[in-house]
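Trainee: The next part holds the structures, each set out as structure tokens.
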Structure P
Amino acid sequence: MTPDEILNVYYAGMTEVELQQRSVNSVVKGQMIQLGNRLQEVEGDKDHTMGSHNMAFRDPIGNDWQFYGRKVVTIAETIDSTLRHENRQYQWLLVEAYEQFEIFLLHLYAFVGRERIEAWTQRERAMLSDSAAIEPSFDDCLIAVKAIARSIGAEFVLKSLRRILPQLEKLENKNATGASLLLSTNVTAQLRHHIVHTGGQVKDRETFNSKVFAKCGRSGHKAFVDEWLPYINSYFRYTNYPSTICLIKIPMDNEFSHQDVLQHACNLLLAHAYLATVQVKAYFDQAPN
């Protein structure tokens, strides 16, 4: 595979992520319209009962219904539940987006190995089979890269690319988007970890922040920390659930517009992938599209 082919496969995966987000958004929008209409009918009384729910299962002895719960929900509770459900779905879409990015990185670095194996470190080359050590194929390199990623994580690819491509790290921090792609990707990686392992909850925000800045190599850089801490905090805006990673849209100063948090995070991953692809192509003297 060429760098452009690898990038296009990643684009296809991210297209699916965005289509799923649009589908979720459409369903939630319809639900919120219905809830808004119901709220008007009861003259804004959010404590008005929206419905009652009985919970039951069939027991394995007599196959009879066993009721284990009943809850009466208000309009306010239904609105809250709808937003939390939307947010949870968005969290898993962010996980999918980051894992697509990891797959992209592994394939891109496999391409580097196939084209110029001496660009890999000795430790990386040691993961190749003896028969593939001199002239490895793309598949040989991909197997080796995946083995390394299982041991130390796919982020090793970015570290290796920065070693090979000094310009990459400069552009990760200063580029036309105005964003630090180095930081945003590390933030997304940490968010993904907590979504998968702690239910999307970050109980210790200080430790979370410290890990992000440490992975960026900026722990002692106060100016960098002060500049980008608000960006990290933007993922924790759920007033009722301050420890929850919040990916639902942010109302802007204009009450009719919102910032799409999930799409913004995905766009930064896409920008990072594009930048890495352009830099790898330049390394092999291939003109970018």
Structure Q
Amino acid sequence: MQFKELGYTSEESYFEDFFSNLLSTNRTSQFFVNWEKVYRNIKTHIDEISLINGLINIHDLNERKNHLKQILEKYPKTRLILPLMIATRDNKLDLLVINEKDDITYLDIDFGNSDIEKIIKFCDETHIIELLGNIKDLYSYLLGVEVGTDTNARKNRSGSMFEKMVLEELKAKGLDVRKADKKYQIGGRLKKPDLLLYKNQKEFAIIEVNFFNELGSKPLETIQSFINLQKDIKALGLKFILITDGPAWKTGKSERIKGFEQLDYPLNLTLAVKLMPRWINGQ
């Protein structure tokens, strides 16, 4: 642990600062829903949505089915919003169908090419035609579906948002930090780092960024993976900086310290923003 380079007189004083400055969450207002993506996906199909939306006012199920068939035949692009109505983006689907006699058949659907009768059968089996009689507005319904689908991306968004946060905060402090645009031979395999730190226009350090709400059942293995990564990166002639954060690090503090002691620069976001400008640029 290179605590002196970071301006500390002892590891103890450094780790006291590290653990007292961990973020309790990385959830900004953008974490919950990517509204730009949601609205963009809906607007892509706005004309088709308007065409099918008219079926909501047809109360007889068979009449609604016949009108849907006519729309699908006359306006083929409307077929592509049918899978969205059951919360999938796949335009090719396999459906297992079991009839009243327990006979098993398969319904293979390609919404771009399948014949209308097969698509109508699919809409029957998945209750899409029935659905159109139970909602007030298809646009609002699909907006809700998009929001629900987008929440599934939160786990990935959490990591990418924290990485973006680190990048923006360090750049705001005058550091030359960039998204990596190439892969490096690290530990016998090609790996694209999270971020690169430049000093005097030259590559200076590879930055690994992560946020942990929980570490799972093997936290020591997580820290060991960082230690191994540091060894491989130092073999390239570069420094390794770990910027890690989150409430998970507060549990089992003594064990965490034993692992972090083997890392040169284990930082959290608060300490990275505070210490790196002085360490790198002498500010």
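Trainee: Between structures P, Q, where is Rg/Rh (Cα atoms, Kirkwood Rh) highest?
Mentor: Result for Rg/Rh (Cα atoms, Kirkwood Rh) over P, Q: largest is Q.
Trainee: Moving to a separate point now. Thinking of P, Q, which structure, once relative contact order in percent (Cα under 8 Å, 6 or more apart) is computed, gives back 23?
Mentor: So the calculation was done on Q.
Trainee: When you work out FRET efficiency 1/(1 + (r/R0)^6) of positions 71 and 103 (r between Cβ atoms, R0 = 41 Å, to 0.05) for each of the structures P, Q, which one comes out largest?
Mentor: Between P, Q, the highest calculated value is found for Q.
Trainee: Using the calculated result 1.3 for distance in nm of label points 7 Å out along Cα→Cβ at positions 87 and 191, pick out the matching structure from P, Q.
Mentor: Matching structure: P.
Trainee: Separate question: Just checking, which of P, Q has the largest value of distance in nm of label points 7 Å out along Cα→Cβ at positions 47 and 119?
Mentor: Checked P, Q; max of distance in nm of label points 7 Å out along Cα→Cβ at positions 47 and 119 sits with P.
Trainee: Taking -13500 as the value of helix-only ellipticity at 222 nm (-39500 (n - 2.57) for each DSSP H run of 4 or more, over all residues; to 500) derived from one of the structures shown (P, Q), identify that structure.
Mentor: The correct label is Q.
Bear in mind that the values in this text are calculations on the coordinates, not laboratory data. These numbers come from a predicted model, not from an experiment. Cβ atoms are built from the backbone, for glycine too; each structure is taken alone.
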